[in-house]
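Visitor: Take a look at these structures.
Bear in mind these aren't lab numbers, they're just calculated from the coordinates by the rules spelled out. Only a predicted model underlies this, so the values are computations on that prediction, with no experimental measurement involved.
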Structure I
Amino acid sequence: MERRWKSVKKTGRCLVAHEAPLTSGFGAELAATVQEECFLHLEAPVARVAGWDAPFPHVFEPFYLPDKWRCLEALAQLVKY
């Protein structure tokens, strides 16, 4: 974890991307931990890109999982903040 903290402290930003739902997922816990450990170094809120808050659809999996375009859009918003 120390390596992640150094990166957040260096850039002042953090983007968490994961495949679980946005609410109550692993990314929420990671974002909370980053917020606690690096609060004074953050220049923008911790951003998260995740699956939608809906049951996982096996047939429409490509539409549910975060893709590179959703990550790129979140990253652009994070840098612009």
Structure II
Amino acid sequence: MEITISGKDKNLLRQVEKLAKKLGLNISKTEEEVNREEQKVRSEKLYLLMVEMATSGAFSTIKDPISWQREQRKDKPLPGREES
């Protein structure tokens, strides 16, 4: 037997999911729901990394960000392709 449950109240849906797990029922989510959850996890990880970088002072040695960025974007000669 298969049951589909949908709704707008995410808290209630989570409660139903927890209850279903306690009852030992198999739960499968749509690919869309899984993708949203994965995106949320990636976003949270990225946010934490950005906070860590900001608090570590990793870029504090860069006095002029615009000049630094221009220097980073300059084309570098490729090995074996130096122009003469």
Structure III
Amino acid sequence: MAAFIVYIIYSPKLDRYYIGYTTDMTKRINEHNSGVSTFTAKATDWILKWSKGFDSRELAMKEERIIKAKKSRKYIEWLITKE
């Protein structure tokens, strides 16, 4: 089992994606939907759309940076449908 998870969540209310990484997906989704996370506090309807596990924090952070660097909704939506 992977220790670190890179994930993409989506809010239908905001029509926005959020990319992050965590060690506990269930806890993290609950934090996003309860307003604990500052960036995602404007909505409480975040849905997990994609996730990928990694054995180290470094690899997870690298993948997160790659996805964020694209700054492209098209890339995110392609990634979600690809796997």
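Visitor: Out of I, II, III, which structure matches 12.9 when Kirkwood radius over Cα pairs in Å is calculated?
Guide: Source structure: III.
Visitor: Given -14500 as the derived value for helix-only ellipticity at 222 nm (-39500 (n - 2.57) for each DSSP H run of 4 or more, over all residues; to 500), which of the supplied structures I, II, III does it correspond to?
Guide: I
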